[in-house]
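As structure tokens, here come the structures.
Please treat every number below as a calculation from the coordinates, not as lab data. Owing to the predicted nature of the structure, the values given are computational and were not obtained by experimental measurement. Cβ atoms are built from the backbone, for glycine too; each structure is taken alone.
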Structure 1
Amino acid sequence: MPRASSRSDHLVPDLLAPGLDLVFCGTALGPASFKARAYYANPGNTFWPTLHAVGLTPERLTPQRYPELLTLRIGLTDLNKTEYGSDHELSADAMDAGSLHAKLRKYRPAAVAFTSKNAASLALGVKAPAYGRQVQLLEGAVAFVLASPSGRARSFWTLAPWREAADFVMGLRQSRERAA
């Protein structure tokens, strides 16, 4: 059963700004993230260690430091902003791909990376997307499908698509440095 609240301030807000290099998009907050009011807060989740391992952050950040990602031109959002729980617990009608598309049009990030195949499938309209960079753009953004960092998805874990997304971001950063 999905856990929802009628209060508008119960979930962690989007971390978005114009011109980001990369926006990570998950399905919804898990219970630990809801409780901590921070993205990817479950201790078994490898999101934060992976960001550092692939070079997207200069140090390993804690979930509570998620707002610092904006200084690195990285954003965060979810498809379901009204519920929290595991994917199988969430209401299908609360998955709002249209809202994600609108956010991408508004903020124009260079890339969007989905931290679950379920989120990618819903947003891209593709039944079973492959890991890695997608052929189609999503509202002008390069799209990546990443292996879920959730501890529950460990049997599907692969770092390769995360490295591919990081390489894309590193290329953007190098281009900006050369132009400066």
Structure 2
Amino acid sequence: MAFVQESLGHSPAALYYLSLAQARQPRKATWQKMAELAQNHRLTGYPDTWRQRLLITFRQYYYRLLQFLLIGAVVGGLLLLMRRRNTNWGWWAFYCFYLVAVGLYLNLLAPGRAGIVTRPRAALMGGPSAGADWLSTAAAGDRLVVQDRQDIWYRVLWRGKDAYIRQHDLIMVQ
């Protein structure tokens, strides 16, 4: 679909389909294509840096490692319950520490939410209101990191600062 949309000249749609593929199966080649397409159309939010490549490598193995950690938690918990009379408190403390580490991995290192601007010249506001200060405009196809949602507004990261964009101007990449 991305190839078809790119050949039709619809770069925001092509970037959306590439983003869906990247969210499902992170690959460096897909990200490089997205960065190239964004650079050709002067769009923001697609850095092609060593940090981004490292993040893609991490995301390739995020769910596999999470499955391994959760299986380890279940097996460890079952073993501790089966031998609870012969187990000292040190093993229980280690198991609790392990569960906290799995929880931190799950919550702090989860892939971030991103959205792609769908309308040209979408307004980025300083607050979640039409009467808030106007910060800038985003081009169709810009990729924004979504931090929160308030009513019909998304709080996004724009050039290192918080900004707000209307819900109908942004399509989420899940």
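Observations
- If relative contact order in percent (Cα under 8 Å, 6 or more apart) is computed and equals 20, the structure in 1, 2: 2
- Test item: FRET efficiency 1/(1 + (r/R0)^6) of positions 44 and 92 (r between Cβ atoms, R0 = 41 Å, to 0.05) calculated as 0.95, pick one of 1, 2: 1
- For -16000 (helix-only ellipticity at 222 nm (-39500 (n - 2.57) for each DSSP H run of 4 or more, over all residues; to 500), calculated) the corresponding structure among 1, 2: 2
- Parent structure of the calculated result -0.74, -0.95, -1.03, given that log10 I(q)/I(0) by the Debye sum over Cα atoms at q = 0.13, 0.16, 0.17 Å⁻¹ is the read-out and 1, 2 the choices: 2
- Parent structure of the calculated result 2.3, given that distance in nm of label points 7 Å out along Cα→Cβ at positions 12 and 124 is the read-out and 1, 2 the choices: 1
- Structure responsible for 15.0, with mean count of other Cβ atoms within 10 Å over residues 36-43 calculated and labels 1, 2 on offer: 2
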